[in-house]
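Colleague: Each in structure tokens, the structures are laid out below.
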Structure P
Amino acid sequence: MVLGMWLICAGLALQPAAEPTASIVVIGQDDAGDAERINAAIEASPEGAEILLRGRFLLTAPVRLLGDRAYRGDSRAGTVLRQADGAGLPALMVSASWLSNSEWTDHPLAVRHLRLDGNRAGNPDTPTVGLLLRAWLTTVEDVHIRECGSDGIRLTSVGAEGGGLRSTQVNGRLQHLFIDGSGRHGIYVEDPQNQVTDWILADSWIAGSREDGIRMENAAGWMVQRNHIYGVGRHAIDAQRAFGTVISDNYIEGFGESRQPGTFYGLRVTLQGDSASTISGNRIFNHGGEPTEGAEYRYLGVSVNYGHGVATISGNAIRGSGTPRGVGLRYTTDGERSMKVVSVGNVVESVAVPRHVGGDVVLDAGL
């Protein structure tokens, strides 16, 4: 059968075969024209197209991501997009809706099999984000993001000029990532509204973040599972506004390594009052040795954002450094809030305070 022709077979008229999905190849020249060539190809592409990026690209402008498209490299070493010295970019790859400050998220998109290099050394005063997303039902997988002045990945409900969203930004997946050397957070969920919910973050490595490994202003409906975090200045995982959230099987090697005074968490969760969340099977250590005198190192802390929080906390393994600065499990509430916790099967070793339970917290053995 030839495309665009009718096929008559056994007296039946068949529809012509669908046109194949467009695949547009852009070859990196490693020069100042690369960003313009990529953006021109994206702008000219039809919905449903795959933009295939090959080779090394030198970015002097952000790559503007349109929805209803896929963006794919050959591999994390074979396709490299690097910020040019002195380019001062807000992001290397960025959703079009963020740039336009739209009230609506972009349509779904996918980014796969490439490396984003923020080149902090060549842009020392620029808070560049590796991948800045404002799209729903979106997939990012097998991507290496390194040396960005700000966040490795930022999911945001806020536009470039501060505008909020009228639509939700839900049902995405971040998986098989390696994010290292971020100047702020490895992964940052920025959501002063209640729009960025119900994503999956799994099977990723986050290393060397100056502040937090994973910082989530809204963890509602998220599944955060099987991630490995190490070498972070402040908190390894900071998950706020948990609502039906699962945080499980993550491996945290260290946290609070900035050597600055403060209170640092391996895993911190704040619960919303109208649902329940599950925290299980996490391994939380501090191989950095709780180095800062006057600081407090809290390995797993849970509190309540509003109302009556409910959580199951089970099977977590905590091992501290044997200093006077470590707290293993910390369950607290503030003001008129209360919390019920099923806390079972956790192991806590080598911390000064194995478990601290604040007022208005009920420990339950479960059923």
Structure Q
Amino acid sequence: MKTFLAICLFILTGISAALYFGFDHTSSSMQVQYDDEQEGLQDEVVIKFSHVVAENTPKGRAARRFASLVRNRTNGEVQVEIYPNGTLYNDQNEYQALKDGHIQMIAPATSKLTDRFPRWQVLDLPYAFPTYQAVEEAYQGLIGETLLEDLPQDQVRGLTFWYNGYKQITSSEKPLIHPSDFERTHFRIMPSPVIAKQFEALGASTSELPFNKTYTNLEVDFINGQENTFSNIYSKKLYQEQDYLTISNHGYLGYVVLMNEDFWKNLTPDHQEVIEQALTETTDWIRRHSIEMNDAHLREMKRSESLEVHYLSNQQKEHWKDRFQRVYRETEPIIGKTLMEEVTRIQETY
């Protein structure tokens, strides 16, 4: 019995000591000490930037450059997380993800906006912009300004246009030199009515497919060919499933950098300014370096013994342009007389 009482007394003594020493009654009324590192974590702004091309392309490298500029100039307060190769969203659902706020930035090919904003078809007109200077004038001048005015109605902010390069044609069937060579061929295209009409004028059929599904569909021969820039053809290894490359420069592939409008409005003025400056510098960088990157990728593809490369002569290009006149006639009522006149002015200037 004495042993039992001793054990009980020992336990009660231990509980009392724990209560006495384990709680500091004076500290409960004191203010929690300020932790500046915690505040930094709470104030950090994260921008998820999703795109569908490889990192070693003009857009992929521009995205990384932009992210680095923003991080450095905000001392890490704004972090741009890059998700390339469609790892988050593909080119068919990234725009809706942006609108829904699941991501904050995308840079789709301008063709991807034509289903929502028909006037954007002007940028897909074949042989619309004959030189790199002509493309720059289109993006920075009346055409670009007019097109960006369409975006706020969709709660999306257009920030700038990024450059890639001229589109070329690849095929697994035969060299595509004359318009008649396209008859009974099947091409992957981006979702643009003008691009569909372009191939229709050449006698080819088309299927709209996500960019990251192009290689697979070439591999299984669902499609015979596709159009794209040298950098995209090389980085996605599309040329490995094609036998012929036609250097036609028949259209220009560029991008528009977009941000969720609500997200933009919630940024501080200082952060907005840094982002705008970083985009301006990155846009100038990609304009200059995209040409070099595409040329380098063409040189690499020419080393492939299985790829036959053909250059269109000026006379052959004129034959293509003749076929494309119907595309211009059918598109003018959609994009409007003003934009079509601007295209004509740029063509005559360059």
Structure R
Amino acid sequence: MAEAHGAGETKLTCHSIWKVYGENPGQFFDGRNGVVADVAGTLEKIRDSHHIPAAANVSFDVKRGEIFVIMGLSGSGKSTMVRCLSRLVEPTAGEILLDDEDLLKASQQELIEIRRHKMGMVFQGFGLLPHLSVLDNVAFPLKVQGVDEQTRRKCAAEMIELVGLAGREAAFPRQLSGGQQQRVGIARSLAVEPEIWFLDEPFSALDPLIRRQMQDEFVRLQTMLNKTIVFITHDFLEALKIADRIAIMKDGQIVQIGTAAGIVLNPATEYVAEFTEDVPLVRVITCGSIMVPEEGDIDRSITVKPDTTLEDLLPSFADRESPVAVVDDGDRVIGMVTPGGVIQALAEGEARVHQP
């Protein structure tokens, strides 16, 4: 994904979040701020006391308009974290700020209003109400808000058209495919015009073809809506397609945060290296990362943007040996990519990824 509009502004801050299950999880923390002097020592105490640390000292920022992907294997803590962010699961300790407002200090009534008006949520289970039509399912959160019928039906119809289901307003969930049902879930979450959007493996229950179509649809929607998004997945190729930045979790902790290319080419731990070892480098190396200064009068019959991946660039070299121009959003040449540069980048990338 290209850099998000307003990406310098922090929308969501998660600081030293812990979620510990057991009889007395609060005993390990002095107050609720989650800051501990010795994380490893605290984790050892928690486990020795027969408690389970589902999230441990998790900290990150999400910029306005950014797609921030949290990923990891089953049991890594990624779904626990997204539920902590919305307080569907109550964190044991830590701080979560949405526009500098501490969500963990919000009363239950305040939290209900925040969820109704600022948050959109989409989960793996579609969660549609079987007795309601597509239109009524999408309009349901607006009904809960007390929006009048004419306004909510108009808004619901707009959201249904946005996700490509115009004409299916009167259908019931049982009459829809899995992909169509998930589109309804997405439309319903967007109906409240959320400021931040939480998606927990929303496409994992779909078959591969429908899943790819939904990923494309998601990217299209984000291009139009520019939402701030926290997206949970275990699939690195899915993250490659949608993420601005990625956080990888293991055993409740974040082990690395960065761009897809940064994580794949410079894994912080052996776990991250193993997690990403099957990712094709042509999907993560971009033209902007390997371009060199323009030389002479470069042929502009073919141009690419800095965020174009080598996978999309390679067909351009099928019948030419000359460099390809890299242009900015104003169509100004800012560099060039040569066939030799592509080969060198892939060779260096392979050597770096597989170094002992």
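Values quoted throughout were computed directly from the atomic coordinates according to the rules given, and no laboratory measurement underlies them. Treat the numbers as computed from the prediction; the structure is a model and nothing was measured. Cβ atoms are built from the backbone, for glycine too; each structure is taken alone.
Colleague: Tell me which structure, out of P, Q, R, gives 2.2 once distance in nm of label points 7 Å out along Cα→Cβ at positions 207 and 311 is calculated.
Modeller: Attributed to the structure labelled R.
Colleague: Determine which structure produced the value -0.30, -0.45, -1.02 for log10 I(q)/I(0) by the Debye sum over Cα atoms at q = 0.06, 0.08, 0.13 Å⁻¹, calculated from the coordinates; the candidates are P, Q, R.
Modeller: Q
Colleague: Additional query: Mean count of other Cβ atoms within 10 Å over residues 111-118 was computed and gave 18.9; which structure, P, Q, R, did it come from?
Modeller: Q
Colleague: Which structure, out of P, Q, R, was relative contact order in percent (Cα under 8 Å, 6 or more apart) calculated from, if the result is 18?
Modeller: Source structure: R.
Colleague: So helix-only ellipticity at 222 nm (-39500 (n - 2.57) for each DSSP H run of 4 or more, over all residues; to 500), computed for just one structure, reads -14500; which one of P, Q, R is that?
Modeller: Q
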